[in-house]
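These notes open a run of structures that come right after.
Every read-out reported here was derived from the displayed coordinates using simple, explicitly stated rules and does not represent laboratory data. Quick caveat, the model's predicted, so the values are computed rather than measured. Cβ atoms are built from the backbone, for glycine too; each structure is taken alone.
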Structure P
């Protein structure tokens, strides 16, 4: 689809006779609209060396390489360029090169109007080093669904209790409170649970009888960049980035990064290896959903419950962004600026019982 080509409508007019959640879900069609004017962390910087690496954003091919040590991104493969075949789409302003920027261990690529490609709009990752983590702490997980479904999955902090309980713990606790907030560009869920049982995977290095949990996930709706802080206290605190990069309507690549804190060295190095186990479990759940949303039965009624507050908020913000971009408004509002300071939103400075590093 051309950058300036009108997109098909993705926001349905809600029926006045339906309830609020039904009105939100009735217009949600994942994989049908490409939100633009955003930075996407398509590759870990340490993986970009001599060879060209191919990635994609919303079906548009991106060929990454280094020139004099700097990351560059072309629309064409090296073979095409050698043969004189050059793409010059509106996505690169007719130059054939995508705007790129490196920070926090990622190569960021701008998808949208090149004149609006300000590096101030790169999402702020305050819990990651400026030059990124060592290579071992990052990787890629592929999902067989659209990125919108992965965004919803990452925003649901309760599904951990059922799909990933050995790693994250079960649902039993003294108290368990979930709050959901949003801006014009982001959705944030915070879960605070008191006196939970220590997860099975933690017991070999955590001898506590119980622990508190403060889990925070902040989703940049436009780009799918998910910023997380999962804090078990006493115990480990996991700083994470899980970008849901939309390669196509049926393929999402998460270029994840872990930064474990407050744990023994073996646990610090073992925890990132769980990403592929967790990813396969999530893919098992999301792949069938993608077929239902995009297949011939996509008009089926979408069900939800009162526990889906974060997912419903995500759909609301997503559809509002789609409506704005369909009307020609691609700008950012102050409340949702990607570069804003999100330390307090991620609960990075909260006082812990366990102060070990």
Structure Q
């Protein structure tokens, strides 16, 4: 039997052609392998050695910087490597044991897992019927959100503990995901607008960063005042609130109440980069989110770059490729969720 695909628009059928729900069923490991590889990245699937019937059902929706999916899978062994995105895995039914270069964990009962990008990963679906909710989160998008929350750039790769104890950290995470998925079912809900969907996606990313243990957790949990002086916090907040409204270091200094020299020194000491470098980095992240949410038939990568203050498109494109591993136009035209994730993998610098 061939893999059965059924896609339908989520929300108002005529108003949100960019938001597509895909439902796929398979009754052989080869068919499942194709479907899972299209949605996540290249994977190999092996079924049980017994005569037990194999079956799979996958339902997925792609949002800017996120893919939310429900996977139902009979007893099987799935493995692959170098996934370009983080994978947040939450239990539904049955038991799944996962291993990566970062350790081992179980997805069952009160435990979930975050599978890191770029690691070799195996998933052992041990139950006759297993169900897991998997949220794929763009690596660069999650790092950008963490940088905003910290008020500085990252000085080392983001690494999560593989295992998540949902009893101690799952409430906020589940609530954020519940809000997002429930809005997907609203015909006239806010997710029919890509820009709003991107903002709600950032709420989920923030919940992941706050709820799940990683190598920046202690710094993130510290009071904001202990990380930056008030004047620097005010400058960071102004950049975050209106990155295109500030065009010079003197404007940022005026907002913070500091001299230009004091602002420069404060940013180097507490943020690690100059004010203008931080401003440009913030604009780049916003442009990236805008490209993911935009309709390639309605706008161009050049127009998005200009909207976020990048008037030299060649310089913008080079900086964008260095940060996100693909050209701005490739992000704009990615479209299908398999292209979004697969493209990020194949063009990684």
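Summary table
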quantity	calculated
Of the structures P, Q, the one that 21 was derived from, the read-out being relative contact order in percent (Cα under 8 Å, 6 or more apart)	P
Among P, Q, which structure scores highest (criterion: FRET efficiency 1/(1 + (r/R0)^6) of positions 107 and 267 (r between Cβ atoms, R0 = 35 Å, to 0.05))	P
When distance in nm of label points 7 Å out along Cα→Cβ at positions 139 and 259 is computed for each of P, Q, the largest belongs to	Q
Origin of the value 75, 43, 38, where Cα extents along the principal axes in Å was derived from one of P, Q	Q
Computed 22.0 for mean count of other Cβ atoms within 10 Å over residues 243-250 - originating structure among P, Q	P
Which of P, Q yields 21.6 [mean count of other Cβ atoms within 10 Å over residues 67-74, calculated]	Q
Read-out helix-only ellipticity at 222 nm (-39500 (n - 2.57) for each DSSP H run of 4 or more, over all residues; to 500), computed value -6000, structure in P, Q	P
